[in-house]
Structure P
Amino acid sequence: MSNKRIGTTVQVGCYSTIGICAVFYSVLVVYLGMYTYGNPDPRHCYYIDGLDTTGLSKAAVVTMAEERGIQISTGYPVDVAHLFRIWFMWGFWGSIFQITLLAIYLPLGCTVTKKEIQSVLWISGSILQTLSCCSGAIWFLLGFFWRFSRGGRTAAGE
């Protein structure tokens, strides 16, 4: 196989991978936006540690806990629906920030020719991308923790 043909194959593979990732990322952003601003779940979902169910109001879960003789710890009841809604909002706006960085820095990086300005762009872009990636990693881990905590599992109906 010739070098030109191998180069073309690699280019097609790279562009296809970038396109597929862009489609999946777009779907993620759309769903995060839908669940942030149009979540079909109930507005509130209160949980008290020790209960095997949730309630739509604080009074309902406090009454259930008192009827079952469950001690209500400090910080409870927790509104799990609010936590998840905040989590979706964080993911949505974090993704919008990431898209904005790409939309600003890619064209600037391709059009600026002065070495000094390119260095500033590269450093500032790298710092902002690092912050965005750290935010995304923390977002994912916190969401994983919330979803699979006892309250998250109970709210999800497990």
Structure Q
Amino acid sequence: MLSKIKKLLQFRIKRWHVAMWGWDEKDIRVLICLEDVIWYWAVLEWLFWDVQTYVCHYSDFIKLPKWVRNIRGHWDDDDPEYEATWEDWYGDSLHSIWHCNVCDPLLQWVWKHKDFHKAWPQWELTLDEAREKFAHDPEIWEWVEKALKEHKEYDAEKAAEKLE
């Protein structure tokens, strides 16, 4: 009886997972993986990644009061001599607090339970290979190009700020 209930509650689903690594156009790799996970880990990952990261992203628009940002402290356990303001170490918004204490720990907890030790089929492609092989489904590689463009714009903004 218990084994039948376990089978009912722990059915597995297969789904495609697409990721990327690298920020330099020549080094970017598109990773395509076929996952085989228990349904509730997939649902939790969706909640904590697809839904939760919107909260994480938009918390960047909630700025902390100046008196909090000016608190000085020794935030780095590896270098106890280094002293910085809250703003220099954590930023000026709720984003880093939310990300470090809520968003990331929840995702790490889910990923720890997702059977990553299993050998899932996976492919690593360059951006050009992904464009060629998945021309029929541009959604797979277009977001990589968008992320690359945003990163280039960010780098250009930072370079312009340094010149000022």
Structure R
Amino acid sequence: MINVKKGTAHSLQQSDLRGKAKAAEAVVAGMLCNINTSGEVIKGVTSQGVADLLGFAINDQTAGDVIESGKIALYALDGNSVIETDQAAADITTSNYPVGTRLAGSTTTGLVKAWESGDRVVGYVEGIRELPTSASTSQAYLDLAGASVTTTKTIQKKVKLLAIKLAV
């Protein structure tokens, strides 16, 4: 999931960067991705100092816009905006991500993580918050006649989001 807390929210058509959806890459909104030399969006970042086309995916690879257009949009590191994502390498807690922590991205998974020596800084932790979301759950039981019955309910859950002040 990705949410723009401060800055300009973009649609697929208005995005900073767009690349071809690479088959079986399984990009999820909020992951850090880059565009390879073939023009395809792939998960992960390259090493520090490499000038590449890097940003946060604004759509899941399975979203209708992406399927129809064959492209995935990225929200570029602009040095000004604050985005929120649930795509983190560790549990989103204040002990794992204290305010002000430098963040980097995994080179393969696209998940944000605490910065380590040699990593490219993609932003800084601005805070953590929880937003309500919904999820479906199924429950199977036997009715009075002994027949198996399955019911599906929509329940409200909370998702933790890591707010990131984007670097350049």
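Derivation of every value follows stated rules applied to the coordinates shown; laboratory data play no part. None of these values were measured; they are calculated from a predicted model. Cβ atoms are built from the backbone, for glycine too; each structure is taken alone.
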**Fill in**
One of P, Q, R was used to calculate volume of the Cα convex hull per residue in Å³, yielding 141; that structure is R
**Prompt:** Here distance in nm of label points 7 Å out along Cα→Cβ at positions 61 and 141 has been calculated and equals 4.0, so which of P, Q, R was it run on?
**Reply:** R
**Fill in**
From the coordinates of one of P, Q, R, distance in nm of label points 7 Å out along Cα→Cβ at positions 53 and 85 came out at 1.8; that one is structure R
**Request:** Work out the source of -1000 here, i.e. which of P, Q, R gives that when helix-only ellipticity at 222 nm (-39500 (n - 2.57) for each DSSP H run of 4 or more, over all residues; to 500) is computed.
**Result:** R
